[in-house]
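I've put the structures underneath this note.
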Structure P
Amino acid sequence: MKNLIFSIFLLFSSINVHGQWIQLNTDTLFDYNSVHFINPDTGFVCGSVNLGWDGVIVRTMDGGTSWDTTILPISLADISFVNDSVGFTGGQDGGIYKTTNTGDSWSFLGGFGNNSDLSNIYFINQDTGLVHDFYGNIGLFTPGFFPPSSLILNSTADTWFPGTGELSRTQNIFYVAGGNGKFLKSFDNGSTWNYFNCDSNLYLFDAKMIDQNNIVIVGGTATQLTSIEYGKSTVSNDGGLTWSTPNQFAPHDIVGVDFYNNQFGYCVGGINSVWFFNPNAVGSLWQTSDGGYNWTLVDSSYSDLLTDIQVVNDSLAFAVGFDGTILKNATHHTTLGLNTNDIIQNISIFPNPFNTNLTIQIPSSQPKAIEINVFDITGRVITQETINSTNRNIVLNSETWSDGVYFIQMKLSNSIIVKKAIKQK
């Protein structure tokens, strides 16, 4: 039996606000792998109990204000619902549980045939589901039939970490992502699969098929944790036939992604504390406004790896991670904490690339009070200041900055604008 529980107890129990994201810690004894909201009020987060074998499900019925807890005897990698009442969760040793009363109680249904740990589950209805395990096996799970599960194929889209990889469906197309560049689609509810591989050097941790044509994949550079890893993304606009050159934008793995239209989305990742009790654990959250081609840092001050994110609707999103982290974004529809188009178009930074000085030009229609934060590629704050002035041209002295990529975050009233700039001699 393999233990999916890899965790360390970290003392962190406060509510923090990063931009438009509010941190709602429920219990630092838990490490969370997956989030699923049925509607804006009712949602579930699953994972494992620190330093133990048990799994945990926390549930909210009021949009995240309060949570109740259910402990199950196996660690859990994924959770999903087929309607307001019926849902499924699974993970360690292929075990799967079902609820028919919106999580009031859970019943054990059995395990996937080879008893390997599951990374993802997706149920078509309350009688039929697909499962995806650590080794890339895709199986059919039909509780009530004998045998309850059968292997469809080994996709080689391996995952090796709870809740990573992806098994989902959009517009009646199932898709699976994992391993080194493995992306598959099924047009017949999982019976047969077609391969649309992207870069084999990109280890896939998550994928979002926004519609039939637009696919965004996020991942890392290695199949195992090493001292040097980078987060990357790649995009297809033709259903997976061709892919953009992977964009390396984060100093660590990126493991979760979601969008609320074909342009605006978020991804999460970080460095896991539990591998070798890493003292440099960090969680990060990024945003895109161009369909996943480029990403800018929102925040990297979270105490541990962020693992999953779900955009519930145009005005609500949740992200989860280790050390009991649950984040909520409930901002106005226009941005979900991102940039409104008119503000993006009117704010400019120049020259770019720059050498000694960087100028930020703010339109006169914007508020006088502007908070500016400059982050380097690792998420470290380089400079921070608040401007209260009618001066619309703000000059940042960058003589002491090293050459490289920087993210200029500007907070104006309820908007957060992030722009990328490059310093080079």
Structure Q
Amino acid sequence: MVDKQQAVGGLTRRNLVKGMGAAGAVTALSGCATIGRNRRVDGRVVVIGGGFGGATAAKYIKRANPYIDVTLIEPAQTFYTCPFSNLYLGGIRQFNEIGHGYDELRNDYGVTVIHTMAEDVDPVAHTVQLANGQSLEYDRLVMSPGIDMRWNAIEGYDEAAAELAPHAWKAGTQTQILKRQLEMMPNGGLYIMVAPPNPYRCPPGPYERASMVAHYFSQRKPRSKVLILDPKDAFSKQGLFTDGWQQYYGDNIEWVGLSNDGRVTRVDAARREVETEFGTRHQANVLNVIPPQKAGWIADRAGVTDASGWVPVKAATFESQLADDIFVVGDATVAAPMPKSGFCANSQAKVAAAAIAASLDSRDAPRPYFTNTCYSLIAPDYGISVAGIYNLNSDGLIQEVAGAGGLSPREAPASLRAAEAQHAHGWYDAICQDTWGTRA
């Protein structure tokens, strides 16, 4: 795919991507979630999860109708984002710069924020049980539970192993562990990443991480190398990544796909050693295992996951297919062709918020549309992106709008790559402002 210029409803990929550098573009593509009558409405909404999906849903329900009672349940007082956590590993951003708090939701929107864990959901009684002993009743429940790891899907890789060979696929302590290990690694050492199988959170994320680690090595440990062992033969933005890797890092990044024995079947975290399908063993100085994934565990407790481990939803509203009055957004959902990304979670949350506000006011939900923009940095001044716009087809399923999205062009001047790198920072700041307001 190349940079599309065909207009779809007046919107092109170039204009979409360019606009994502400004905060207004994020809210403009909101799935009509700001439509509301602002008249008094009786309704209690509980939101589980304070990430891109949950925090956005809480805010946009209040924006749709401030009379709705909204309570957000999130254990962390500061939420650290997976987007841009790779830039922290690469030394481009500080850890505090990817942390966000909830003061805007409390003070400006009147959302009740409770910092504890949601432990159980009763979809029949319409209650949520909290770790602090509270039981909350709801008329509508929004769940944005994110992902959990499928422990032991790779032999030897469990929660204890993750303390030695971090996945860092949930930003926070795991990210800091991986950063410390990279800093302690000797010059000339080997960093091995075990990439995950589909589907997983943030399809381009592992390959941006490899880029950022290689950038860090180029600045601090120039004789060190990156090895990616991958259970897939193709990945998101592959040509763009490999072009950038060759330009900036040469042989210091090696990618081994499925056909070349890239699938890891066993992990020895204590030795930082992995074994592949055909018995090849690799030993690392730093081992980063990103295992297979599933919906966050609270989704199982609520009874909204299917045999895949993910949550099937009704595309028009993101209400669960398995439980009435429960809406699920973000990485936990089955929403292909939309990827599991922070931007998609934000977009889906706005659609769900609009549907919830309408249902509590006895109105039909507005027809949804969705957007996604995903930037990746290969080097500080070398960015690439993919964008997509989605609506519903005649069967009520999500479809990508033909010609409205696409990838950065393979052949591009350095000025375009530098501009996309700059846009990436604008995109991140804008979507975080849209979701949480100012940083923690």
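No lab work stands behind these numbers, since they all come straight from the coordinates. Computed from a predicted model, the values in this text were never measured in an experiment. Cβ atoms are built from the backbone, for glycine too; each structure is taken alone.
Here are some notes:
- Taking distance in nm of label points 7 Å out along Cα→Cβ at positions 79 and 351 as the measure, the highest value among P, Q is held by P.
- Which of P, Q yields 153 [volume of the Cα convex hull per residue in Å³, for residues 127-358 alone, calculated]: P
- Mean count of other Cβ atoms within 10 Å over residues 255-262 - highest-scoring structure of P, Q: P
- Value 11, calculated as relative contact order in percent (Cα under 8 Å, 6 or more apart), assigned to which of P, Q: P
- Structures P, Q were shown, and helix-only ellipticity at 222 nm (-39500 (n - 2.57) for each DSSP H run of 4 or more, over all residues; to 500) at -500 was computed from P.
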